[in-house]
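Following are the structures in question.
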Structure 1
Amino acid sequence: MILKSSKRAHIGQTIAANRSFLLPYVLFCLLFLSIILKYSNSTFFLFVNGLNSEILDTLFYYFTYLGDGALAIILVIGLLWVSYRDALTFFIITLLITLIVMILKDHVFPELNRPVAYFGTTQYLHLVAGYKPPILSTFPSGHTATAFSIGLYLSILSKQNLTKYILFIVAFFVGYSRMYLSAHFPADVVGGATLGVIITLLCYYLSLNRYGAWGDKKIQYKPNFFSRGQKS
């Protein structure tokens, strides 16, 4: 009982300590949902997709890859130098998000198509040269879920509020890029962000006080790539 109370207190402190990431997330979701309810998911998408320029084409073409699963794996490897607990926890987070996104897209909402298939033509859409948007299985956005899980976990590890804000902004613009690139609707982005945040907080909560002393260990080796001195 004491252990459970300690974990609840700890996760409460974690949420409070990361309000610089979580509060903007909540406001973003409320704003998007309000607009969707008032104007419709497709109308909101067309508005966002229509705000384009050559500079934004280049920016969001590359920015969207910050939500790629490969980046999550790189973070798992990097966390081995923080603690085995963090590395294992974020690996589980990545695995769960991948599985849940696949189940939702392929088995729960398989009839929900992406913008290109939904509109049946590209004349209404802004398409970025070199990027071919997917057609089927739109909900939720896996890139957005990954971006928000990465952003929130790094926010948990960070002590700087400014860093937490920046991490949210990066995650948000990954989600925004999915709409800009005609890959997802606004509701898909909200769904992906919410999935990423919930899974990350849940797994972090369950990881507390687990793995014993082994979980607190980490890789000690530090490469000498940037060593200033040279041996004589």
Structure 2
Amino acid sequence: MDFMKATIVEIKKLTADVSSFLFRLEDSKHFYYQAGQFVMLKAFVNGKKIERAYSIASPPPRDLVHAEYIELIIKLVPGGKLTSHLFSLKPGAAIELAGPLGKMTLKEPIQEGDIFMATGTGIAPFMSMLRKAFRDNNPKLFYLFLGVRTKEDIIYEDELYEWQKNHKNFHIIITISQPEDGWDGEVGYVQDKLVKYVKDFKNKQAYLCGLPVMVEQSKELLIELGVNSDNIYKEEY
């Protein structure tokens, strides 16, 4: 696997333990990828090489300028050697990166009623897919189901609700498993909300990303509801 150097341009805190890292490839290299793909990051921590995969959250580049940049959404894992190292870095720091990798890519054109289901940072590849869809003015109806523990764990909440406000064809269903007072949205597990919001599963495509239990249960349920298994694309975090 060939690695290239990348520099951290910007770090944004999204939740208490999740941040957005914007990288620029060094030496004017260009990075073309499909929405939904991921990269490998490599660093040496205490003399040991560590590699981890992270999904790309930015949309595929429109031109050579944008092809120099990628955005990753990274969660600080307690005891995680690479994430602890990454969260100690500042803009200007360098790291090595390889890719693009992965086969869970956006199938275009988006079909009427396509379903995206994620838990936590599993929303990262869908941010890439949906940002592209809105950039391309996609007119088709589609759904995003997002499951998190608490309201504070919602990643890119403002952007998601802004999409729903401005795009009548987009429906977001956020489900919280540990609700606090004042939450008037869905409660429970995100996979249990499918039949409440989607009435017809014929000819649907579904993308699943996040906790293995959600991904597997959602896939089984979607097949029971009539979605062809060949039209279900998944990645487990």
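Derivation of every value follows stated rules applied to the coordinates shown; laboratory data play no part. Since the model is a prediction, treat every value here as computed from it, not as a measurement. Cβ atoms are built from the backbone, for glycine too; each structure is taken alone.
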Read-out helix-only ellipticity at 222 nm (-39500 (n - 2.57) for each DSSP H run of 4 or more, over all residues; to 500), computed value -5500, structure in 1, 2:
2
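If you work out mean count of other Cβ atoms within 10 Å over residues 84-91 for 1, 2, which one comes out largest? Mind showing how you got there, number by number?
Numbers: 1: 20.9; 2: 13.9.
Of structures 1, 2, the maximum of mean count of other Cβ atoms within 10 Å over residues 84-91 occurs in 1.
For structures 1, 2, calculate relative contact order in percent (Cα under 8 Å, 6 or more apart) and state which one comes out highest.
On the way: 1: 30; 2: 19.
Comparing 1, 2, the top value of relative contact order in percent (Cα under 8 Å, 6 or more apart) belongs to 1.
Matching task: 61, 59, 33 is the computed value of Cα extents along the principal axes in Å. Pick the structure from 1, 2. Walk me through the numbers on the way to the answer.
Numbers: 1: 61, 59, 33; 2: 52, 40, 32.
Going label by label, the one that fits is 1.
Where does the value 76 come from, among 1, 2, when volume of the Cα convex hull per residue in Å³, for residues 108-147 alone is the thing being computed? Let's see the in-between values first.
On the way: 1: 76; 2: 55.
Only structure 1 yields this read-out.
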Ranked on FRET efficiency 1/(1 + (r/R0)^6) of positions 92 and 140 (r between Cβ atoms, R0 = 41 Å, to 0.05), which label among 1, 2 comes first with the largest value?
1
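Quick check on the output: 3.6 is distance in nm of label points 7 Å out along Cα→Cβ at positions 76 and 220, derived from one of 1, 2. Which one produced it?
On the way: 1: 2.6; 2: 3.6.
Only structure 2 yields this read-out.
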